[in-house]
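Values quoted throughout were computed directly from the atomic coordinates according to the rules given, and no laboratory measurement underlies them. If you're wondering where the values come from, they're calculated on a predicted model, not measured in any experiment. Cβ atoms are built from the backbone, for glycine too; each structure is taken alone.
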Structure P
């Protein structure tokens, strides 16, 4: 089973330049992280965007949907910024026959103590085990797009009623 990995940017790929939090979204970190983890599954990485999720437009989300629709395999992991991850996940709902899992991190992958490695590993397991649908894998939990949000104050995802 080949997993399609689509990157859109977000905190996971951020590079900070100074103490004022000036940053840019750098090259996708996923390939390096997978190599370091000595993974043994078949995957293909495609970089769609390199943006902070707060900068994503409706056109960007359409592009993400188009890329995923045209991908021939059923298992898809989307690396995405956490601030608008649920919005993009909602746009992906209804793509039949595909298991799509979105994940990201609260700290850049380059930071010591980042949640990036854990979230990616968790999301990779989830995309292989879950039935077709759209999910968010963050903080060791699986969330549904319409029933979750990022709690900025607590710096984590949570379920909403």
Structure Q
């Protein structure tokens, strides 16, 4: 169905906002996803602070085509844009839904740190742990020597008292 010129201008403005305000953009291929699953996915993404927007590929190419380094990935089929101010959240959340709905949703590529990325690169970025998990890992690294010392002192105290 053809859309009006005014509607295209609104979509272009929305995509410009996505380009200017987002640290990371993921191009998502979706096909055959039931409406109730789509609504649930959009709600879950919104709860995580990730926007999700469907637009024409020609309008996406017009806005994103020359804005970033490298070449834009091939956008085949129905394409949506997932975006966020958090650099890793869109890729992680879309990867989660791609695992849940294997035949219906897939990462096609994206934009990360001002450059276009391929499907493989965006999937790799999606597997980076969240900031909370990384902080927990860092605290564990800091705590490990102290814990080892406490175990050694406890063993030494047990040996002396025996």
Structure R
């Protein structure tokens, strides 16, 4: 299935979807995993506590943010695929980061958690039929398709990989 139409997601998510080069969702997941693994392995425990400016997240907090966002996107995708009619809430990424306990964890544990989550994410999307991928639901008062959430997940990680390379390494 090809990339979602711009009418299938809120405009602000276009910044993430536009960063995905592939038109096929499963191919995009496959291609991103080695890049993600390489980045995670290139960062050691000492570097993981680094924040590039006062008030900015440490690498550990950034990684926890990626984990949290992927879990939330997955919940939304599952709910929408199952035809949930309740409007799902937004999430405040800074509130989550401030309450994440990420800096008390090791980079190794956070990295392993993200890689396990990503494998689960891939399994989730492989389980969806084409009809499920086209299904839409409401989150944060905006309509979004399941397919869009898959591309948003990949684009969100791509965005943060670029941020890490530009500002942290």
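28 is what came out when relative contact order in percent (Cα under 8 Å, 6 or more apart) was calculated for one structure; which of P, Q, R is it?
Working through the options, I get structure Q.
Kindly point out which one of P, Q, R the value 1.6 was derived from, the read-out being distance in nm of label points 7 Å out along Cα→Cβ at positions 5 and 85.
Numbers: P: 1.6; Q: 3.6; R: 2.4.
The structure behind it is P.
Identify the structure, out of P, Q, R, from whose coordinates semi-axes √(5λ) of the Cα gyration tensor in Å was calculated to give 27, 17, 14.
Working: P: 22, 18, 16; Q: 44, 17, 13; R: 27, 17, 14.
The correct label is R.
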